[in-house]
Structure P
Amino acid sequence: MRLPPARATIGLVIITSGFWLASILTHHQDLWAMAAGFIPARLNGWHSGIPSLPFWLTPLSATVVHEGILHLGFNMLMLAFCGRYVEMVIGSGNFVFLYIVGAYVSAFSQYWINPTSYYPMIGASGAISALFGAYALLFGQERQFFSYRWLNHLIHIFWLASAWIIIQTLIGFSESNDISIATPAHIGGFLIGLLLIRPLLRFHYHKRFINF
């Protein structure tokens, strides 16, 4: 079966990769991270002294800033894989909405755990975690433990959330001084993906039915 074109997914990959390439060509990766990255301490009045984007915009702008080619490559691979399937199911508009909400929820999950951090959180992994949560719920096999479908669905969500939290926590414990992993952001993004995918799915098909 030929899948429909994933225009929003492709657009996000191109935009994100383009910003990373621009930061490399200008040799200002660190400056971009401080100016466009999400820095929790800024909400408490801290300022880096570097001209920065408005704080309310940085959860989104942080998604286009990456540390290196491996960081970018892994995120874009996950975005391209999960994104095209999620976009196919819920439509481009809902897909972009989920991505943006994932970016903000992941950023403020990071703030909630470490509100005084002055290190910039960069990368699209928090927003992509929301897509991954949606993908896992859409395409994961739901076991039938009980005769009530809603109960099986709740158990499935709980299992996916628990597994993701455990995996991300273990990864967080393994981080070194050279690599900092935004574990709370990954968890927050994944959870919002689990919570929003069904309402977005219903909205998408209800809207199509009404238009038809």
Structure Q
Amino acid sequence: MRIILLGPPGAGKGTQAERITNDFKIPHISTGDIFRYNIKNNTELGKLAKQYIDKGLLVPDAVTNKIVEDRLSKDDCKNGFLLDGYPRNVSQAESLEKFLANENLKIDHVLNIIVDRDSLVERLSGRRVCPSCGATYHVVTKPPKIEGICDKCGEKLIQRTDDNIESVLKRLEVYEDETKPLIEYYSKTNLIRNIDGNKPVNEVYNDIQALIGDDK
């Protein structure tokens, strides 16, 4: 199964993506993870991506498209994949469609998680991440066992630069301007499946399973 997961920053895409990929046995492909890996290892791509991420802006399409296409060409994607955080705009969607068409493949579902703006700001500004292993926490909804310390590797947690209030508001503005048109783009293909992301995590996943479970 080939799935695209849409939704604004803070909608819980990462949490739901992990459950979906475990259940359907497909790889979770997150551009955010790829960028963080490159930033941590100070690669040329990482340096370039960091210039935009630190400002709460999106990485240019040309760079993003290339790393996604390279990832989708790996053997573990032959039976399907879940894209989390990509595509972010219509231009990327068109690029993805062309790439898949060349491989005689297509997207099966586009899951669109919807969350109200106030909740998004609260979720994002309270998020903390581990700079070492990438684990994600929240000061209210998902705190670590020891305050400020990663459960998995013991590293000190940080607040990402793009999770402060100013950057959060900027990211939501960018989402409104560039990413939301994807809803209209994919609606024309009847692939959109709207999910109420304001519900508790387990209920959100139950809704997802109800929509796509028959395709397992």
Structure R
Amino acid sequence: PERQEQPHLHCIAFTPDGRRLLACDLGLDRIHTFPLVAEARGTEAVDTASEQSVALRPGSGPRHLRFGPDGRFAYLINELSGQVTVFAHRRGRLRPVQYIAADTTGARASGDIRISPDGRHLYASNRLKNDGLAIFAVDRRRGTLAPIGYRPTGPHPRNFALSPDGRFLLVACRDSDTIEIYARDAATGLLRDTGRRIAMPRPVCLEFIQ
């Protein structure tokens, strides 16, 4: 109740076809879907009158959403439940097919979620307890996840990003004022600490610009 007393939009994402806007509402345990109006500009580009939503389990706290490389599946990290929700995706509609724990300590502070460029592995960050990254193998046919490892990181890995070639994973550790650099094994999905660091005051978001 203390974290979900009102709507709390945490992130937005476009569907792979660019026709819809998805908004993760941490406060209402919903993902709102808005059709986009071609050729429109400004607020008229979002058709709010045709909004639909997907309800999640109570107390989930949806935070960040990513689509797999082929767009058939979407993956959501829930901040409060510490679970990843896997969705089948078709024409802008999301259907939950799996809930799986990324945080097993009850910290209620999961952060970000990313999928490797080859679509074989998924990573989710956890904060406040056992700070680090949960690592999953992705079933390419069904989209479902299986846990394969856990990579401890510095304090408060609020956000992280994979390099476009999938060889490295950079973690924004907010409370240690550093970005940590890990090498990714493409075959296993596991991460090796390179020991390299980038000093950065309270980093909270990383994106590669291609």
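What follows is calculated from the coordinates using simple rules that are stated; it is not laboratory data. All figures in this text were calculated on a predicted structure; none of them were measured in a lab.
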Work out which structure the value -13000 belongs to, where helix-only ellipticity at 222 nm (-39500 (n - 2.57) for each DSSP H run of 4 or more, over all residues; to 500) was derived from one of P, Q, R. Q
To test your reading of the models, identify which of P, Q, R gives 11 for relative contact order in percent (Cα under 8 Å, 6 or more apart) when calculated. R
Entry that produces 7.1 once mean projected area of the Cα convex hull in nm², for residues 91-194 alone is calculated, selected from P, Q, R: R
